[in-house]
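Below you'll find a set of structures to go through.
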Structure I
Amino acid sequence: MSTLKIQIVEDEIVIADSIYDTLEELGYQPLEPVINYTEALAQARDESPDLALLDVQLAGKKDGIDLAQVYREEFDFPFIFLTSNAESETLRRAKPLKPAAYLIKPFGKKDLFAAIEMALDAPQEEGQNEEQQSSDPDVFFVKDKNFYQKLRYSDLLYIKSDHVYLELYLVNGLRHVIRKSLSEFESTLPSQFQRVHRSYIVNIDFMQGINSHCIKVEGDEIPIGQSYRDELFKKFAID
């Protein structure tokens, strides 16, 4: 899976460039810094970042809090407020938007890293979930930009966990990525799905073969974790 993309909305060029360099050092993929509401919104719609760093005080009529309001309504990614102003009025306006974190300038590399990782690991707010259930037990929906895509569990081959994201592999070579923990997603799955590794769940209806190291699903070899091997072999009555 690609490196996490992070948007930088900061109108002080020196600070923006410093944040950009720090994000690269930390192994993230920073987008080119933008300096105002209009540029930030256009970039978010074009680039679909995984997280945004929003300076509260931006040049122009609309500030970072106004921008966060649109992000909350239109997107699902978390955002972190950057501010040199911790006054009560700023916090009063920012609090209802439920930012993942606040960083008070100046902040260091460790502070930035901790805030980002905590933001990415935080549970999503109710109503912001990228995966929704349907009245049809075989149907579920995943968020894809501004639409919920209708999918079927019966078309789902296997699920791979990658940090705070899940990669859903489906028939016909389709793949979707959602932000959710594997354990949380596992709790919604029908009985034909089997955990075979700490990072993988497979649909056993598509299983083509198995050995002590992997399970073959539609030509892909999925590793079997040592702690799951005995249960799997017992399930399939394999000596």
Structure II
Amino acid sequence: MEEPPGQVSADGVPLFPLPNCVLFPRVILPLQVFEPRYCSMVEELVTLPESRQILAVALLRPGHDDLYHTKTAPIFPVVCTGKVVRWERVDDGRYAILVLGLDRATVVAENRARPYRRVHLAPALPPARLGEKEEMELVNRVARVLCQAVREGLVEKSVIDQLTRPAADLSHLVDILSFHLIPSSDSCIKQRVLEEPDVRLRAEIVGQWLSEQINLLKRCRERPWPPPLSLN
């Protein structure tokens, strides 16, 4: 039986629930850890062998505010596992860590015996393999939307070049764009990309979001400024 990603101990892996942040496979997430419960989590993690320095990053559901400081704050069940690839303890007790995204997974059970939550995970099903021609068509479709975003001034070409250069395949490209271009204010859109098992639909979600931002920018430019004076 395949071992779930990050399932490295009998009581699961640490859960790091965040309010506006979604981790994706093969991207690096920098985090400042300052809450005592999560500082304890990091302290325990970094004493383990490197292969076991795994945690699960989850997005908190809207309306979590009243429960944020409890161990029952609601999360989206699809998460991304990550490996702590670098860490530093700051003088005031905080930790600065870099987390490399590993795999999509689903929370199937929780362990709340410690100050922070730990979770048991089920691995996400691998996406259906695309033919070379279909994947290239989808990559080109995303590229056309990105070119339009550059022409309209939504994003700098140098930024797009930097983001797309390391992409190994369509899935990686879409995850990179979701992580870096979609803002934290649209974290639920990021979560949709994380949850979607079909890479074709992931690409569609990202392409649609970019198109909406381009159209919004165009509409803003078409409005006269300053606005005409009211005659009322």
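Throughout, read-outs are computed from the coordinates displayed, never taken from laboratory work. What you see is a predicted model; the values in this text were computed from it and never measured. Cβ atoms are built from the backbone, for glycine too; each structure is taken alone.
Structural remarks
- Winner on mean projected area of the Cα convex hull in nm², for residues 36-99 alone once structures I, II are ranked, highest first: II
- Comparison of I, II - label where distance in nm of label points 7 Å out along Cα→Cβ at positions 20 and 84 is highest: II
- Identity of the structure behind 10 (criterion: relative contact order in percent (Cα under 8 Å, 6 or more apart), calculated), options I, II: I
- With helix-only ellipticity at 222 nm (-39500 (n - 2.57) for each DSSP H run of 4 or more, over all residues; to 500) derived as -11500, matching label from I, II: II
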